[in-house]
Structure 1
Amino acid sequence: MRYKLIVFDLDETIWTTLPRSIGVSNGPFELAGEDEARSTSATIRLFPGVRRLLRNLCRRHKHISLASRSDAAVCDDLLRLFGIHQYFSYPQYGWQEKSQAVINILKSLADREKEHIEPRDVLFIDDWPSNVEAVRSTGAATLLFGRDVRSILELANILD
């Protein structure tokens, strides 16, 4: 695999929110099974294969990060509940453009770890076409989750 940095969206890419009209800002959440967290108004479920994919990427010394338009505290809490927070470096949350989020991650890697990664060495996965298009304009490779790749298991096969 040629990518040095893989950036994921969260909602409907790493996990799904039920009901789908509610975002993860409706916490606090409690674990209700290994792959499920619940609040009084929503349920978050990790997609099958997420943990295995993250472990495999980490084992291959790939940088992994997040670009999500969600509340940082709630997302961090969910990532900790699911036991996957340690896999993500320099996650970007909030309403900034996803292309700017990827640039910010690259800057953080360069500034803090002295690792200079070019956009062409980045793979970005998101479920919104406009986010994918914006990040593609930076020179990064992109996959539209749900169209280019339909599941985390399929993504794992592509990245092997």
Structure 2
Amino acid sequence: MIEINYNNITKMPKEEKLIKQVVKKVLEAEEIKHDVDVYITLTNNEEIHKINKEYRDVDRPTDVLSFPMYEREEIPGLKEDKQSDEEEILGDIIVSVEKVKEQAEEYGHSFERELAYLVTHGMLHILGYDHMIEEEKKVMRAREEAILSDMGILRD
């Protein structure tokens, strides 16, 4: 199940469809066979700033935050054939819609492309990818671009 919530912004039905397509594509690309729940919250800079400060001790807004429910070493188990009838919570992703708009303008591409990129980025984080060291960053960036490319979502 993919649940999309709103925190201090208006609903975005057209974007919800895109978000769900991206989440499903990432799960497929990463060969996740278990039924998983992903919760996505769309918010503004003020709200994501508060969350960033509280959970990461970073006193500024950011574009996307990810809260995985699995440790990196547990993710391969989700790629095995499903053994339970219960869905498992994969994690939460929070996206600042204001940052999506700002960064789309900054990078010269569409709002939809930036939103798809940030959701892909967040999904890969909850699936154990990281970008703190250069080798991991290269792997994560390559996965992001491959997934978006497969969806026909290219840099403008």
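Throughout, read-outs are computed from the coordinates displayed, never taken from laboratory work. Here the structure is a predicted model, which is why all the values come from computation and not from measurement. Cβ atoms are built from the backbone, for glycine too; each structure is taken alone.
When mean projected area of the Cα convex hull in nm², for residues 46-133 alone is calculated for each of the structures 1, 2, which structure yields the highest value? It would help to have the intermediate numbers written out before the result.
Numbers: 1: 6.1; 2: 7.4.
Going through 1, 2 one by one, mean projected area of the Cα convex hull in nm², for residues 46-133 alone is largest in 2.
Compute distance in nm of label points 7 Å out along Cα→Cβ at positions 30 and 62 for each of 1, 2 and report the one that scores greatest. Before the final figure, lay out each step's value.
Details: 1: 3.6; 2: 1.6.
When distance in nm of label points 7 Å out along Cα→Cβ at positions 30 and 62 is computed for each of 1, 2, structure 1 gives the biggest number.
For the read-out distance in nm of label points 7 Å out along Cα→Cβ at positions 54 and 70, a value of 1.1 was computed from one structure; give its label from 1, 2. Could you put the intermediate results ahead of the total?
Numbers: 1: 1.1; 2: 2.6.
Comparing all candidates, it corresponds to 1.
A value of -15500 was derived for helix-only ellipticity at 222 nm (-39500 (n - 2.57) for each DSSP H run of 4 or more, over all residues; to 500); which structure in 1, 2 was it taken from? If you can, show how the numbers build up before the last one.
Details: 1: -9500; 2: -15500.
It must be structure 2, since only it matches.
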